[in-house]
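> Structures incoming, each one as structure tokens.
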Structure P
Amino acid sequence: MKAELRGLPKELAALVGGHLWAAGNAIDEYPELALAHARAARRHAARLPVVREAVAETAYAAGEYTEALAEYRAIHRMTGDTAYLPVMADCQRALGKPQEAIALLKGAQIDDPEQRVEAALVEAGARSDLNRPDEALLVLQRAIRETPVGGPGVARLRYAYAELLLAFQKPVEAKEWFASAAAADDADELDAEERIAELDAGERIAEPE
């Protein structure tokens, strides 16, 4: 960020930097406020990728998916970075356009491992939106095979796969994959163990007396 701001006059750089700092600090708890700061930065320095990215991220967090998509497209044009494609596709999905989400990801060469995981999750979700759960499962199966054990996003892929199996009315297999997700969730970010407990409770209720 500092490198891009150096191209601005000193006072303008301080103003834009202040808005970006405020947006970054507010995004988790107050996304609408964060978006307002990011928009203010854009009014002063719309040509800077870091500013457009701030608007995109805060708009996405605030649920303003049309604006987020437009900003991510702008950054993609500016930088050529394919890492933005998964979130762009997720915006399309949020706007009720799963076909466009799938088309955007088709054949995309995404170098970043974490973004490849995001792409698989978004594509699987889009195919589920289109009532194609078999295709969604295949997308996740491929991503799980291609993602090294211990690599970024492994737990999330397994969790998503478990949820799809559960939607397929396959609770036994789903429980196995929730357990696999829990084992890979070193950061303890997922509720896989709680989901297993819910399935166990459901099995006990279903048992004949």
Structure Q
Amino acid sequence: MTSIKRKPLEKRPLYRDEIKNTIREAIVAGDLKPGDRIIETQWAKELGVSQSPVREAIRELEMIGLVENIPYQGCFVRKVTLKDMRDSYRVRTYLEMLGIQDAVEGADEDDLKEIHHVYKEMETAAKNNDFNLYIEKNELFHEKIMCISQNNLLIRLWKQSNIQDSTYFGTQFSDQSLEALSIRHKDLYEAIVERDLNRAKEVIYLHFEELIEELERQEK
């Protein structure tokens, strides 16, 4: 693991998620690369915490597929594959079909303004080729749509689909420019504005199906 000075986390009863997110961000940013070993003692020392929450955080990262534990060797960063992305997109397709249906039926003017505002921010980030900001706004755009449903179970399942990781790695795998990827979201917004349920379900399905087809072409 590359030695990077990190600010120790504020000591309080619950900080496992912060540790998990810090390690995950190191993986996403490329500070930790596929095959790199994750050493509990080193992370505990850098973050100023005990090994126990670091161990729990690593276990959670293993559950979502970002790291793998090899018996008698240790825990290592796992390479995200095209199949991983394809599986993620298929799950998201049907979760977001439910979400956009609720958005079409329940979005108010404030919701529409927020979605449009985030879309324009994503568009600007794409034009400026700001990869990290584009990922942030892309994730937020989809989250705004999902949260309109106020269906806590749906939202929780959606978030458990590792949205940020899916967006980050999916964008990395794509052959399309950031601008081309951002423009694809305009149809989603317009379908909600038009209150066109059939179009909205079709658009969200095609949104992910096109990404899946792109991945399948790369696998050939």
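> Output the label of whichever structure in P, Q has the greatest value of relative contact order in percent (Cα under 8 Å, 6 or more apart).
Q
> Output the label of whichever structure in P, Q has the greatest value of distance in nm of label points 7 Å out along Cα→Cβ at positions 75 and 91.
Comparing P, Q, the top value of distance in nm of label points 7 Å out along Cα→Cβ at positions 75 and 91 belongs to Q.
> May I pose another question? If mean count of other Cβ atoms within 10 Å over residues 123-130 is computed to be 21.6, which of P, Q is the source?
Matching structure: P.
> Of the structures labelled P, Q, which one yields 0.55 when FRET efficiency 1/(1 + (r/R0)^6) of positions 27 and 131 (r between Cβ atoms, R0 = 35 Å, to 0.05) is computed from its coordinates?
Corresponding structure: P.
> Among the shown structures P, Q, from which was the value 52, 31, 21 of Cα extents along the principal axes in Å, for residues 19-114 alone calculated?
Computing Cα extents along the principal axes in Å, for residues 19-114 alone on every structure in P, Q gives 52, 31, 21 only for Q.
Just so you know, all these numbers are worked out from the coordinates, no wet-lab data involved. Everything numeric here is computed off the predicted structure, so don't read it as measured data. Cβ atoms are built from the backbone, for glycine too; each structure is taken alone.
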